[in-house]
Structure P
Amino acid sequence: MKRRKFLKSSLAATSGAIIIPTIVPSSVFGKSAPSNKINIGQIGCGRIARGHDLPGTMQHDIARVIAVSDVDKNRMADGKKLVEDFYNGKGKKYIDVKMYADYKEMLLNKDIDAVIISTPDHWHSQPAIEAALAGKDIYLQKPTSLTVTEGRLLSDVVRKKGIILQVGTQQRSSDQFRVAAELVRNGRIGKLHTVRVGLPGDPPGPEAEEMPVPANLNYDMWLGSTPNVYYTEIGVHPQEGYGRPGWLRREQFGAGMITGWGQHHFDSAAWGMDTEYTGPISVEAVAEFPKSGLWDVHGDFMVKAEYDNGITMFTSGGYPNGIRYEGTEGWIFVSRGNYVATASDPVSQESSSKALNASDPAILNSVIKENEIHLYKSDEQHGNWLDCIQNRKEPISPVEIGHRACTVCLISHIAMKLSRKLEWNPEKEQFINDEQANSMLSRPQRKPYGTEYIKIS
């Protein structure tokens with residue numbers, strides 16, 4: 001019980017008599033005192049939650065996961081067991097983890113301080129906005145949104161409410177991405193002029209017939225604001241196990257790797273380009289899209305984005321997976337190396353790959369001096385979020401930076417669809433003199449779901 005709640009309850013219980021509660025020194029419990037814990041609710045209990053977000057959060061003793069929510073009852077029960085097994089395995093006496101079939105009921109629980117949102121991409125912005133309105137701090141998986149319009153709304157609400165939102169672009173907490181950005185920002189490769197971003201891709205998929213909706217799945221809620229289409233297992237998630245789900249390859253629920261991994265790499269690239277709070281002034285692209293089959297996200301592609309500071313960024317599946325900064329005096333390449341967030345990440349592992357490389361090894365040995373640019377340093381993404389919940393400082397991946405990186409993904413996808421050069425105003429977040437492109441900055445939402453139907457106060 002939190003101190004303010006305890007005092008309120010104690011005062012309410014008095015009936016004329018003055019009751020002075022016994023004060024127990026904090027040293028009795030130390031840092032593990034219940035009042036020191038950050039109570040967390042997990043929204044979405046699938047692959048990313050189980051393999052990344054829950055383990056990443058529960059490893060920090062300050063956190064206590066007390067509730068789970070999922071539209072799939074089986075996955076929700078598995079999530080409850082995963083959390084309880086973790087805490088019981090440490091020899092702790094732990095209360096039963098609460099389950100919520102509807103996350104909105106979880107948001108009404110005043111004992112919950114923060115939520116982790118590890119849902120499919122089309123269910124990111126809405127619960128994040130609603131959590132912010134409920135006063136909960138948020139860890140949000142990328143992409144932050146599937147449209148620029150809902151991403152802007154999310155960022156505005158979070159900042160207005162003073163919420164600590166950490167975007168799950170955990171590359172920022174990897175030393176090599178910070179070091180690469182610092183070296184570039186401090187001129188170690190001369191004047192930066194070109195950035196090349198390599199993204200993994202997804203193959204097209206087969207046709208899939210309609211199947212009965214499993215009794216354990218609230219399929220209407222799973223579809224959310226997207227159109228009502230028939231159920232088939234490879235279009236949603238596996239009913240057995242936690243392999244990579246098929247919804248990732250359907251445009252109805254995401255945009256493919258341009259958002260799936262694009263937000264990671266565009267975020268990291270912006271760190272080195274010093275464009276975190278802006279965006280390109282033009283974007284053009286070509287892409288292949290499947291002509292048949294259930295999985296319809298983009299295949300091979302090339303995107304060119306030009307920035308006001310003279311930098312041109314190229315993105316393609318033909319480049320090595322990572323980011324290559326090219327300057328007038330050399331280049332730096334940075335990647336995840338052998339790191340994967342989950343076992344099913346679609347990344348080819350090459351023993352010869354280096355997480356950080358340069359045209360001259362001396363570049364990497366350069367020391368950033370005290371009077372030079374030093375970027376935000378974090379040891380671990382979830383831990384940084386928890387620290388910031390306590391100290392109310394900005395996390396390493398705040399909502400506005402996340403929205404800006406996601407916007408690059410989304411306007412790149414629009415350019416793929418239109419196959420022409422588009423002029424972009426990053427301040428107004430609108431295409432210039434292009435009604436068709438601007439109409440794609442939002443998309444219709446199916447009632448009663450969607451950010452359009454949230455009452456913002």
Structure Q
Amino acid sequence: MSEAFQFGAGETILIIGLGRSGLASIEVLAEHRVTLYATDEKPLAELTEPIAAANAFGARFIAPADIASVAGRLECAILSPGVPPTSPVVRSMHEANVPVFGEIELAYRLCDAPIVAVTGTKGKSTTTALIGHLLRSCGESVRVGGNIGNPLIKEVRGAGERDWIVAEVSSFQLETIRAFKPRVSVLLNIAPDHLDRYHSMDEYAEAKFRICANQSMTDWFVGNLDDPRISALHWHHGDARVQARQLWFSLERPDQATIYLRDGVITYAPVSGDPRPVAIVPRDEIPLAGDHNVQNAMAALLAALAVGCNPESLRAAIRSFEPMAHRLRTVAEIDGVRYVDDSKSTNPGSVIAALRTYEAPIVLIAGGRSKGTDFSDMGAEIRRRAAALVAIGESGPEIARAARGVRSIIADSMDDAVRHASDLAEPGGIVLLSPGCASFDMFGSAEERGDRFAAAVQALREPAGA
């Protein structure tokens with residue numbers, strides 16, 4: 001199934017980065033009885049617990065300044081996705097001719113199961129979870145992991161040829177692949193994001209395109225025909241980089257798509273056998289809001305069809321999917337106002353998609369730590385769609401400037417933001433938390449940010465002084 005690469009006793013490996021992914025790699029590799037070293041460029045005072053966890057699995061911590069002392073003994077290094085490939089430790093590995101792999105590359109090389117891999121700027125987690133749900137509903141044995149929250153390296157452990165691995169993969173993770181070759185690759189969309197790491201949109205897109213770099217005609221590629229950068233990969237354009245069999249989804253170009261909307265119904269044009277179109281499910285029966293989620297559903301359906309699921313089974317399966325937390329999820333309705341948590345929205349494109357989901361008046365809560373993106377398109381959509389803006393975090397003032405002309409308030413905290421938004425909202429309206437930024441200026445994660453939003457909303461129900 002995967003390229004032969006079995007780690008065993010006597011090999012020496014360095015783990016670079018002691019976040020969740022790095023510690024998971026240490027845990028799994030410890031079972032292979034390799035000699036493990038670990039390093040991290042954060043200040044030592046912040047590494048007490050991660051170093052203790054690494055030591056518990058037999059890994060020895062090496063300060064970045066001392067890496068040269070072990071470089072000559074290393075077979076390879078495993079890079080955590082949060083560590084840029086330009087970091088001094090990575091450069092020292094290249095100088096010592098030590099191969100550097102990412103965690104998903106390691107997982108692939110240890111995996112006997114076929115992989116469905118999903119990437120894109122927005123919608124990755126929802127689509128990954130939906131594919132897992134569809135495959136399970138069709139009777140497949142499935143494990144879901146990767147950037148969705150649980151490291152892929154743990155999910156492949158013990159997986160066999162009759163299992164399926166569904167993996168959410170980020171551009172950061174794709175930077176360091178070498179042999180990674182999913183049976184099905186899914187490329188949802190490409191919009192401005194992570195431009196604090198990439199020098200240009202072209203460079204960012206090239207990282208995404210790596211998801212299909214090693215595929216062949218025994219594999220499947222699922223692409224978004226409505227995204228100009230992705231549609232350029234269509235075989236009609238003669239781009240040779242996609243060697244896999246191609247499946248395309250579209251809201252706008254049914255004539256060239258494998259799956260599309262016809263009279264409000266998601267419809268599949270079979271690529272083999274009986275060519276007659278197959279109606280799968282009406283769009284209004286998909287338990288996900290917004291056109292962007294119709295596209296996500298189309299992508300997930302194509303991936304499931306590529307695996308071998310039949311359309312009849314998929315009709316019932318997609319109706320029973322439950323939306324994920326922190327993704328356009330209603331947390332409460334108070335005095336006629338609906339409060340929606342979309343905390344996983346971490347780039348402007350996700351905010352634009354969220355704003356387009358609703359017809360009701362919206363009070364938007366947005367802001368956080370910028371990832372180097374331009375907020376001008378987001379600001380224009382706020383002017384078109386939002387009745388008011390409550391801006392938070394480091395980028396709050398910049399977003400407010402981009403949305404000039406919309407009533408805006410700068411809030412100091414999530415509790416403050418929710419109170420202001422509640423005052424601004426009217427019955428029949430929506431308070432939407434869709435930050436468009438990373439959470440790390442105010443919160444430990446997007447999940448924590450969403451939980452704080454939900455708690456602040458629930459506090460609105462409590463009488464004063466309670």
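Every number in this text was worked out from the coordinates using simple rules, so none of it is lab data. Predicted, not measured: the structure shown is a model, and the values here were computed from it. Cβ atoms are built from the backbone, for glycine too; each structure is taken alone.
With respect to relative contact order in percent (Cα under 8 Å, 6 or more apart), the largest value across structures P, Q is given by P. Given a value of 2.2 for distance in nm of label points 7 Å out along Cα→Cβ at positions 51 and 83, point me to the structure among P, Q it was derived from. Derived from P, not from the others.
For structures P, Q, calculate distance in nm of label points 7 Å out along Cα→Cβ at positions 67 and 315 and state which one comes out highest. Between P, Q, the highest calculated value is found for Q. A value of 24, 55, 19, 2 for P(r) over Cα pairs in 20 Å bins from 0, in percent, calculated from one of P, Q, originates in structure P.
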